[in-house]
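Taken together, the values in this text are just the output of simple stated rules run on the coordinates, not laboratory data. Every value quoted in this text rests on a predicted model; they were computed, and no experiment measured them. Cβ atoms are built from the backbone, for glycine too; each structure is taken alone.
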Structure P
Amino acid sequence: MADNPNILLHLMQEEWNHARHLESQRSTMTNFIIIIAAGIQGFLAQKGFKVESLPLALVLFIIGVYGAIFSWKLEVIRMYHVDLALELRKRLSVLCPDSQFEKISEEVGGRYRNRFLLWPGIPLWLLWVVLHSIFATLGLLYTGIILF
């Protein structure tokens, strides 16, 4: 059976929607963690690094680790959907060669990479993981200050 371009287009759009949804989930979770981390750090700054503050420092560590793992796992799932969408796009380009979409995409991608990438090769998800790892590190640092 020959592939129907409309079906492939619909499937590709669905995969992109899944990928966008996962990115939105990561952003929402990170916002929650940033708010909680800021509150904990504000409390620690105001009350001082006393033994009573130890649970908060541990919570900061735990949410930092959780956020890093959550961000990494969402990226793995997101990349599955992106890869599937790209494969569907390739198949669609084969069925509709007059669109020249692949050629246009490569040209624009090349211009984009040359003009706008500050740190090529550093994926965005890694920056999210680093942010959460900073919270985890601060939690450990605060725990060490409180205990010693």
Structure Q
Amino acid sequence: MAPNPTPLRIGAFATLGFGALLTLSTLPSLSGPLAWLIDLVIWPLDGPDGTTAPAARLLTAITGGLAIGWGVLVLGLSGTAFAAAPEAVRRVVIHGYLAWFAADCLGSVIVGAALNVIGNAAFLAVLLVPLMRAPSESPA
């Protein structure tokens, strides 16, 4: 039985979607959801803090671009590379997700947005839970 690439693709599309949300939120008219999320994780709820400043928008654009690139990378790995070496690809992708989680959570705590760790944990679950199955198993 061929390895099932669907779990990798779930993570890839989730990451692509988040990257697109970030990138689109650099447009002031589309920044509302991101501004609300930032206000939610940086207490108190008092309105977004500096999300429209050019530096913040630049960093959001860079982060969105990185997330889109990461999603494309994982999507690419879900093809021929995964068919050839499913366990190696799965392991590399999991390590990448865990590295993101550790760095993002540490940075969030440092800047006073510890609540972001909860959101990160939820997103990590979306990324990792599908990968917990052995790569050769197909969903029933």
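Name the one structure among P, Q that helix-only ellipticity at 222 nm (-39500 (n - 2.57) for each DSSP H run of 4 or more, over all residues; to 500) of -30500 was derived from. Derived from the structure labelled P. Identify the structure, out of P, Q, from whose coordinates Cα extents along the principal axes in Å was calculated to give 54, 26, 25. Attributed to the structure labelled Q. The value 37 for relative contact order in percent (Cα under 8 Å, 6 or more apart) was derived from one model only; which of P, Q is it? Comparing all candidates, it corresponds to Q. Can you spot which of P, Q the value 3.4 was calculated from, given it is distance in nm of label points 7 Å out along Cα→Cβ at positions 24 and 56? Only one of P, Q returns 3.4 for distance in nm of label points 7 Å out along Cα→Cβ at positions 24 and 56, namely P.
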